[in-house]
Structure I
Amino acid sequence: MEMFVEAVEGGIQTALDTIALAGGGTVFLRPGHHSASALRLRSDITLHIEEGAVLTFVADYECYSENTVSVYAEASDRAYIVAQNASNVTITGKGTIDGRGDAFHTGFDEGVGTFTPVAERPRVIVFEDCTNVRMEGIHITDSPMWTIHFVRSRDIVARGLRVSNNRQLPNTDGIVIDSCSDVTISEVIIRTADDGICLKTSLSDRGIGRCERIEVSDSVIESKSCALKIGTESFGDISQIRFLRCRIENSNRGLGIFSRDGGRIEDVVFRDIELDCSETPDGFWGSGEPFTMTKLTRRPERPAGAIRTVLVENASGRSHGAINLFAEEPGGIEDIALRGIDIKMDEGPLGTAKRYDLRPTNADLAPPKGLQGRGNAWVRGQDGKIVGLFDYPGGLPGVFAQNVTGLELEDIKIRRPEPLPAGWNQVNIALIS
């Protein structure tokens, strides 16, 4: 069955419900401006947004009280578009979804270089406990929160998507793959302030899941946080992950693995990656690092899980920051191979790359009383400095590794300025045990 929705007020959910009652089919949004509040997708439904169609949403969090999901993102548990316990669900087309992100912040904070978001912001799309999900071709702009969130779902294909968000609005991750299996992401272009593509295993009232058999390939990412990331929510195990043939442009961190919450992270490959990583203000985690891996316990009752068997191969480009591998104790990170790495390091204009960043720490779960900050973002200590930032011992190196067991470095070229700038380590590769 097919239904066509013209560019007039309302009617989209009615069409979706009619199609669902008929056993499934496709709802087409015709060219023009469409406005909606909460939308629900059910099994055997395709929402096709035609080229020239723009779908916008009411910028009022209370309008989405019936579109709640099990995983909180910051303080928010709602989304514009939700599919739950559904199968064979598809969103396609060359049209646009406008997330109305400008309606969900209170202004720009010059001190940390970001807009200050309001506490409650809807995600754009959430697929929760779904199977056989397809997304192709659509363009999503100006998300107020995480843009696309896959939760405890399997058999997912996303191809040819574009995400264009405000580069200074936090928590606007492009694609979040959360406790999912058998996921293929390809040929996407994501430009956002927060993580580009992020794999995690969140905690919810449904328990803890695994994230496994994920492949991301042939994509372009721009991120002021981390372009291709695993963590930081890592309650369950994450394994069999592949990032292949991706280009990272005008970003902060390029590749990242962050263990914090008890789950193991293992069998990860980053291969054939182009990198372009620049310093950012302290409001963003990290600063210009091509590859970062940290294992740090932030909840005493849940010691951070081990990171094992990671390969970074054939990665090249430029950066302001160092390759940074850090574990709190020996053995926390093991069997790591860096092969065929060619990075040109330049001095950044801000100087923030001269520190390594271990956020999020326990302090970032909620700013301690009396200290300035924003939960899961940044906290200023009594000394006025951001908590979790540390000077590299001896200055900024090309590669920094602390408490890493079984580190293999093969064909590593870190090309640094001559003479070295002030505050740079004379040693190119600094290993600390």
Structure II
Amino acid sequence: MIIEDIIYLCLLFFSMGFGVYYRSIENADYKKKVGALLGLLIVFIVSGLHSIHVLISTLVNAYIILYTDKRDTAGKTEEEKLEDETCDINLEFLDVFYYAFNFCGVLTGPYFRYTTYLDHLNKPYHRYDNYREAMLKKLYLIPLLGGIHLITNYYWPLSYVSSEEFLNRPFLYRYWYIWPTFIVFRTRIYFGLILTEMVCIMGGLGVYPVFSQPQAGHGPTENFKKLKELGDPEELKKLEYNYEATHCLNAYEADFTPTMREAMKHWNITVQYWLANYIYKRFPYKKFRIHVTMLMSAVWHGVYTGYYLCIATVPIALMYEDIWVKLLLKNNTGLSLRISKLVILFLKMQMFSYQSVSFVLLELGKIFHYYNCVYHCIPILYVALYFLGHHLLKQKVLTEKRARQDNKKWELDDERAREKIN
């Protein structure tokens, strides 16, 4: 474990502990200043002089937020208008900084809307939620992920792929090494996402009554009138609460959902929500939406080449996957469907593992050193699968078309035969 990881973990655990005090603060003005001050300190510890970039980015975005027209209420339902009322905010310049630098969201995230941030300052939900139970639901995965990460990283360290000894290993071993590398990468990310959810839970950020049907990244989605009228302490005590608004990870679904397209929706969920709603749905050219979205995701991660090779190549992987999903899963049932799902799952994990190498190695020279060692076999395989799948799908469509035509012909012949009999 490198020193940066130790600092990162210490800051997350400290943030959790600080959350006990933070959630007890009743003065909203004082609370937002304390939260932002700690967040700014964490940013400086982690980023050093690069914090200047964060400050400039926040300054530019504050100007955009404050001086552009954003809302259009034409054609909205009553429920949507009620939701808009909860977003009717008198925003000032410093409020953007308080929001952007709140300590709950400055490390791994999660993304949360400004209304969610305001609610955690002004609403009383955190006084009545069972945060200990919410923490325990997250806690059980921490020792498991931590143990797997430490053991795998100890026996199969990432640094080994850059050694001369690694080059002398058989091809199959060099290729197989993407699996422990992927496990190290995956457990590290999962560990961070779960801890950041726990930071939000301890800080009382993202808690809402269950009846409002909160969604990750968005917050409440239903019963806004009831939520607005809620205020009686006795009624608040009786309600059930959750932290779905800051929920970041469904570990099982992320790993075992067969397709890459679906699996991506189950990790870093709040950021995926932001990308879907503010990039994907708003980009005017549908054909390039996924490409632009993944490019923006890579930009969000940083400037290293590895992020772009990993994330921005996802649309290319989806091209082959969409074809094979149509071939193997569409209109399939029973044992054949289960086997087909396993095949798609295996191919998905192969691609994820191969892409993760560039994400963890980061630098172009190191990345291509490894990819050259395995002769770029995964991209070559998947290009071949794309063209094979495209050919097979074309044949399948033609076969189904002929079958429909034959069925129609038989129906006409049958109808004519009945007419002759009559």
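Side notes on the structure shown:
- Computed 1.66 for Cα Rg over 2.2 N^0.38 Å, for residues 119-198 alone - originating structure among I, II: II
- Looking across I, II, the calculation of distance in nm of label points 7 Å out along Cα→Cβ at positions 39 and 359 that yields 2.5 traces back to II.
- A value of 4, 13, 21, 23, 20, 13, 4, 2, 1, 0 for P(r) over Cα pairs in 5 Å bins from 0, in percent, for residues 55-110 alone, calculated from one of I, II, originates in structure I.
- Source structure (of I, II) for mean count of other Cβ atoms within 10 Å over residues 223-230, computed value 14.6: II
- Structure responsible for -22000, with helix-only ellipticity at 222 nm (-39500 (n - 2.57) for each DSSP H run of 4 or more, over all residues; to 500) calculated and labels I, II on offer: II
- Calculating relative contact order in percent (Cα under 8 Å, 6 or more apart) for structures I, II picks out II as the one with the greatest value.
- Given 0.30 for FRET efficiency 1/(1 + (r/R0)^6) of positions 95 and 135 (r between Cβ atoms, R0 = 25 Å, to 0.05), calculated: source structure among I, II: II
- Computed 85, 75, 42 for Cα extents along the principal axes in Å - originating structure among I, II: II
- Winner on Cα Rg over 2.2 N^0.38 Å, for residues 63-286 alone once structures I, II are ranked, highest first: II
- When distance in nm of label points 7 Å out along Cα→Cβ at positions 47 and 263 is computed for each of I, II, the largest belongs to: II
FYI, it's all coordinate maths here, none of it is from the lab. What you see is a predicted model; the values in this text were computed from it and never measured. Cβ atoms are built from the backbone, for glycine too; each structure is taken alone.
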